[in-house]
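Below you'll find the structures, each written out as structure tokens.
Derivation of every value follows stated rules applied to the coordinates shown; laboratory data play no part. Please read these numbers as outputs of a predicted model, since none were measured by experiment. Cβ atoms are built from the backbone, for glycine too; each structure is taken alone.
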Structure I
Amino acid sequence: MIKIYHNPRCRKSREGLEIIENSGKDFEVVKYLENPLSETELTSVMSVLDIAPIDLVRKNEAIWKSDYKGKQLSDSEIIKAMVAHPKLIERPIVINGKKAIIGRPPSQIKDIL
């Protein structure tokens, strides 16, 4: 089943969700700001995306700039930061089986549907 990690307040995430809705396929919406991911879940998502933790961080978020930018952080510390501050997680993330993508731009989501 398709899974989208979604932030309803994000325009790109809403566009991504619309693409999935229009596909007619079954999907699950994970509102990760309401139900934050555990370190294990986040690590699993990054594994399917095949990216390093730093590549999933929204580096323009105020919390990143004030608390983390410019520091030498381990992958584990970056994951802990995203778990503590889910706003730092890039969105939307769409997983379809063993394929995953960060939907930026949202039109890329069509590639894995």
Structure II
Amino acid sequence: MPITFTINHNDNYFVSSLKGTVTDDELLNSFKLFYESELWIPGMNELTDISEGDVSQITSDGMRKLAIFTEQTFRKNEVEFSKTAVYAPKDLPFGLSRMYEVMIDESPENFYVYQRY
């Protein structure tokens, strides 16, 4: 699976890591499975690592679907505030992450993307 989730319940965050080629469907389905699992606690913070992921198959429509799904999930679960940091060291993942950031402007997700440690 190109997206894995590592949970730290003690500190209330999880890490999502992308490795290999990731498609629109894999991106959305992976987050759906995680958010609908017992591992996710509403309001958890997130660190996403795209340093080893190939996101060339992800489209703006795929990002839009993820943004809509995430916002609906947060609102349904009454998440008032959540922090997400994305490590995207290459131009394409950085650009897609910035696109997602614009799409979630009204979401309770506080989003930040960076290219360097």
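Data table
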| quantity | calculated |
| --- | --- |
| With Rg and Dmax of the Cα atoms in Å, for residues 31-78 alone derived as 12.2, 33, matching label from I, II | II |
| Winner on distance in nm of label points 7 Å out along Cα→Cβ at positions 47 and 95 once structures I, II are ranked, highest first | II |
| If distance in nm of label points 7 Å out along Cα→Cβ at positions 23 and 39 is computed and equals 2.2, the structure in I, II | II |
| Source structure (of I, II) for relative contact order in percent (Cα under 8 Å, 6 or more apart), computed value 25 | II |
| Computed 24, 14, 12 for semi-axes √(5λ) of the Cα gyration tensor in Å - originating structure among I, II | I |
